[in-house]
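Visitor: Quick heads-up: structures coming right below.
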Structure 1
Amino acid sequence: MMRRTRLAAVAVAVIATCAAVGLTASTGHAQPTRGWARTITNPYLPLTPGSVWVYQGMKDGVRQTDVVRATARTKTILGVATTVVSDVATGGGRTLEATNDYYAQDAAGNVWYFGEQTKAYGPNGQVDTSGSWQAGRAGARPGIFMTAHPAVGDAHRQEYARGNAEDQYWLVDMHAQVSVPFASSDRAALTIEWSRLEPGVIDEKAYIPGIGAVREIAVQGPPESARLVRYHRAP
């Protein structure tokens with residue numbers, strides 16, 4: 001609890017700094033300019049088709065399992081052949097959410113996020129697609145999810161669809177000690193993430209090079225967590 005409180009205090013201070021220096025505005029207009037790689041090889045977000053990540057945790061008071069698969073499928077967005085990543089969350093014997101995320105890596109090695117098609121399933125059969133967005137539609141723009149050479153102080157919009165998808169991140173540590181069921185590391189990249197659309201909600205995410213995201217926890221707001229329990233890296 002002490003660590004959670006301390007992280008929340010740091011996160012609030014960092015977000016205030018972002019606003020003070022105008023980073024939230026400037027990063028909203030980032031645009032890729034250097035061409036595109038055929039595969040996503042960024043060590044902090046390797047999305048080789050066939051790779052699978054399995055997370056377990058808690059969301060909305062429900063224990064859930066989240067299976068993420070980098071598929072061989074592509075979707076062309078703004079002329080870019082993005083990699084389709086499937087993300088399916090299950091809990092309580094049913095599917096809670098199913099999402100296709102669209103990523104691409106530019107020639108410099110930065111990983112961009114071009115949108116998502118998501119369906120959240122309610123207990124009575126309701127289907128909510130309100131989180132879906134796609135770059136190029138209704139003013140939406142791609143965002144940077146991970147830079148080619150991550151460094152403390154990196155700050156970017158991960159997505160931008162005004163009023164619908166406005167997640168941002170700040171990289172705060174490159175040598176964090178992280179331990180999850182699948183792996184441990186003392187050189188994880190640590191980010192804090194937030195959205196203008198969810199004031200008071202701040203998440204911390206950890207990435208281990210060669211694996212990708214291994215842990216996500218809420219440091220402020222409703223309790224949520226996800227930890228990597230299995231990982232298969234495609235050859």
Structure 2
Amino acid sequence: MELARAWFTASAPVAPPEVTAILETSPLTRGTILLNGQPEHVTHLPVRGEGRNHDLWLKGSVADRSVTVCVEAKADEPFGEPIGPYVEAAVEKTGRLGQRSGLPERVDTLLKMIFGAGASSGVLPWSGLRYQLLTGVAGTAIQAAIDDSSVGVFLIHEFLTETVDREQKVPENAAAFAGFIKALSPSSEIEVTSGRLYGPYEVRQCKHLSHDVQLLIGKITYDWNNV
């Protein structure tokens with residue numbers, strides 16, 4: 001509801017100023033004109049299972065390239081479980097039922113797509129990353145390739161209302177987001193803040209990606225206390 005409110009401040013959809021501002025922080029997206037979009041857009045992911053449900057999908061252009069933006073709206077709910085324990089629990093549950101879980105294969109496929117061949121759900125730092133962030137980032141790269149966009153932007157739009165837990169849950173989400181960026185970045189000393197795009201991180205062409213994608217990741221925050 002907060003995401004819809006942010007985009008409909010007039011009779012027609014208008015990009016919130018924080019969205020426009022963060023796109024200006026990267027040379028790859030500076031001057032982007034957003035052309036169309038759709039809420040609750042689903043991108044199919046590798047291996048059997050649910051697709052990635054983007055709260056908002058946007059397609060734009062700048063200069064000679066297309067840009068895909070996939071938005072995850074967030075209050076203070078977590079970004080899912082840490083990958084390692086999440087996979088272990090799924091394997092244990094299906095094992096008790098005499099079945100085989102496809103989750104380990106899906107997670108490792110997505111990890112290798114984003115982080116490279118050495119990434120695995122059972123090894124730090126990847127085992128400690130949040131599953132929802134992984135599917136959001138991977139789903140953005142896949143959707144960008146589907147859109148024939150050379151640039152994909154995974155954007156977390158955080159809404160701090162009067163009911164969110166600012167003492168524990170909001171800082172925990174900030175730490176989870178920072179951990180994901182640091183896992184992608186050559187220097188773990190990078191300072192991760194809201195309002196800027198990190199990257200580009202090159203996601204290379206593979207059987208699940210029709211062409212290379214330059215991936216940007218960022219978070220913007222709308223705080224009702226500052227209105």
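Visitor: Output the label of whichever structure in 1, 2 has the greatest value of distance in nm of label points 7 Å out along Cα→Cβ at positions 38 and 190.
Guide: Details: 1: 3.9; 2: 3.1.
Answer by largest value of distance in nm of label points 7 Å out along Cα→Cβ at positions 38 and 190: 1.
Visitor: Give the label, chosen from 1, 2, of the structure having the highest value of distance in nm of label points 7 Å out along Cα→Cβ at positions 142 and 174. Before the final figure, lay out the partial values.
Guide: On the way: 1: 2.4; 2: 3.2.
With respect to distance in nm of label points 7 Å out along Cα→Cβ at positions 142 and 174, the highest-scoring structure among 1, 2 is 2.
Visitor: Match the computed value 3.3 of distance in nm of label points 7 Å out along Cα→Cβ at positions 78 and 206 to one of the structures 1, 2, and report its label. Please list the in-between numbers first.
Guide: On the way: 1: 3.3; 2: 2.6.
Corresponding structure: 1.
Visitor: Given -3000 as the derived value for helix-only ellipticity at 222 nm (-39500 (n - 2.57) for each DSSP H run of 4 or more, over all residues; to 500), which of the supplied structures 1, 2 does it correspond to?
Guide: On the way: 1: -3000; 2: -10000.
This figure was derived from 1.
Visitor: Let me ask something else. Could you figure out which one of 1, 2 the value 14.1 for mean count of other Cβ atoms within 10 Å over residues 46-53 was computed from?
Guide: Numbers: 1: 17.9; 2: 14.1.
Going through each structure in turn, the value belongs to 2.
Visitor: While we're here: Taking Cα Rg over 2.2 N^0.38 Å for each of 1, 2, which is largest? Please list the in-between numbers first.
Guide: Numbers: 1: 0.96; 2: 1.00.
Top value of Cα Rg over 2.2 N^0.38 Å goes to structure 2.
Only the coordinates and a few stated rules stand behind these numbers; no lab work does. Quick caveat, the model's predicted, so the values are computed rather than measured. Cβ atoms are built from the backbone, for glycine too; each structure is taken alone.
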